[in-house]
Structure formats: structure tokens, C-alpha cells
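Any read-out appearing in this document is the output of simple, stated calculations on the displayed coordinates, not a laboratory observation. These numbers were taken from a predicted model, which means no experiment stands behind them. Cβ atoms are built from the backbone, for glycine too; each structure is taken alone.
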Structure 1
Amino acid sequence: MAAAVGRQLVVTKNNVVIAGLRTATLSWSGESIDITSGEDDGKRLLLAASGQEQVDISVEGIMKADVLRNLVLGSASKLLTDITLEWPIVSPSNTTEATMSGNFRISSYEEGAPYNDAITFSATLESSGAWTYTPESA
């Protein structure tokens, strides 16, 4: 059975790693469109299409560079273009990792700085517009 190591997942902007991740979570959601009417005999009926789809990426890690902090605190716009999430290769027969690319807005950012430990961070990126997902391949 194939598996992958989570630490190999990478988030980049213009091919530059933006943070030293320890944890990354991807959440997809799509709003259902309810088209139930009287002739459906009280049974809910949903369209196959979503009313709205979104992807949120939550990340946590150790501050090893100030790239993400500078993007949050040093820029008026929190919309980040050319963001790519790269998954590690799962299938041994494949050579190209799965990726998802698009524009994402930083909606939250937090740093922790205990006096006797490493500086940590957490952030949430929300999709803005269309994204492109490319599965891993041989």
C-alpha cells in the first residue's frame, strides 16, 4: 500500500517556498443547490453543480524565514497570486507530484514566540477565483 510523508507537502508562491510547514490542511466545500418542489413528494432534490465552491488551506509551522510574515504585514493586498500546493508522490510508479494552483487570500495569520522555544506561525489561505488541480502522473 502506497503512502506519503506529510512533511513533503509544500506551499509556494512563484516557485518560492513561503513557509516551513509542520502541518497543512486542505478543505474543499461546495454549496448545494436545493431544487426541491411540491412534485418531489417531500424528498430533497439537489443539482449536481455547486452554487459556490471554495478551497481553504490552513498551515502551521516553524518560522525559518520571514517570507509569509512579510506577505501579511508588509503588503496592503492580502491576495496572493501564483500559489501552488505540491503533494508528495504517493504511487511509486509516478514521477510527477499532484499540484493545485491558483490565487489565495490570506484571511488569518498568527505567530507564537515563547521565550524558550522556536517561533511558530499559523495561517489560513482562501481561494479567490478558479484553481487548477493536476493529479500526480508517470
Structure 2
Amino acid sequence: MIRHLLLPCCLALLAGSLHAQDSTAADRARLQGEWRLVLASANGQTIETPPPGTRHVAGDTVTVTINGQLFLRAIFTLDPGMTPKHIDYDVIGGPMHGTQISGIYKLEGNRFTVCMGGPGADRPDDFVARDGEPGSCTVWEKQ
């Protein structure tokens, strides 16, 4: 009896794993290329006119510049199976070099919204930058 249940369970787990891999690959593909910063908030405050910012994604590496200066270069991993979707950075360049940052993201049309905790801080659980909490929320448009 148990042998008859084992195969369907294994197949269900494999199918779920393949779906997660497909979702990760699809989101990673959508993130590739050049993005420009359109909205930003930090510490509960919306930045009315965000500084010029660009986001370049190639493979699993993201490079963010603000006002022409390197803000962050990181290797990122995605987990689109979580709600909200998870993104994690292993920072390899910029002022936060050597830190890990956890966040959440969503992709809607040509917009990418990401909310990150500060280095070593907890992952945000919604898309709001609250006063007194480390981290930020930004919205980017595909170039």
C-alpha cells in the first residue's frame, strides 16, 4: 500500500519543484536589462523626486547606481513561490559590500517593485517603508 502512494507523492514533489524552477527562471528573465528609478521611499518617507537611478541586471548580478555613483552590486536569488515573492542580495560591491539583504518583490507589466530590509535586518512582509525601520521600497521601470 505504501509503495503505491510513494510514486504519486514523489511525482507531485518533482512537479512542484519544476514549477518553482520555471517561475524563478521566468522572473529572472523579466528582470534582465536596464531599469530606471521612478519612485522611492525610506524610513516611512516618500522621496518626492528620487535622484537619478539605474538598475542593470545581467544573469544573477544586479548593479544599482544613484546619481551616477555605485550604490550596490549584488548576486541575487529569487523565490517566487513565497507570498510575497522573496529576493535576497549577497552584496559584492558598493558601500554595503559584504552584507546580505533580504527583501520582497513584484513584477507588474514594465514595473519592478522591491522592498528591502537593511543589512542584517528582517525581510519586509509588505510593500511599505515604515518610519523607524531600516530599509527602503523602490519602483523601477524597464528602459
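Worth pointing out:
- Comparison of 1, 2 - label where FRET efficiency 1/(1 + (r/R0)^6) of positions 103 and 119 (r between Cβ atoms, R0 = 30 Å, to 0.05) is highest: 2
- Entry that produces 22 once relative contact order in percent (Cα under 8 Å, 6 or more apart) is calculated, selected from 1, 2: 2
- At a computed 1.20 (Cα Rg over 2.2 N^0.38 Å), which of 1, 2: 2
- Identity of the structure behind 8.4 (criterion: mean count of other Cβ atoms within 10 Å over residues 39-46, calculated), options 1, 2: 1
- Each of 1, 2 could give helix-only ellipticity at 222 nm (-39500 (n - 2.57) for each DSSP H run of 4 or more, over all residues; to 500), but the derived value -7500 comes from 2.
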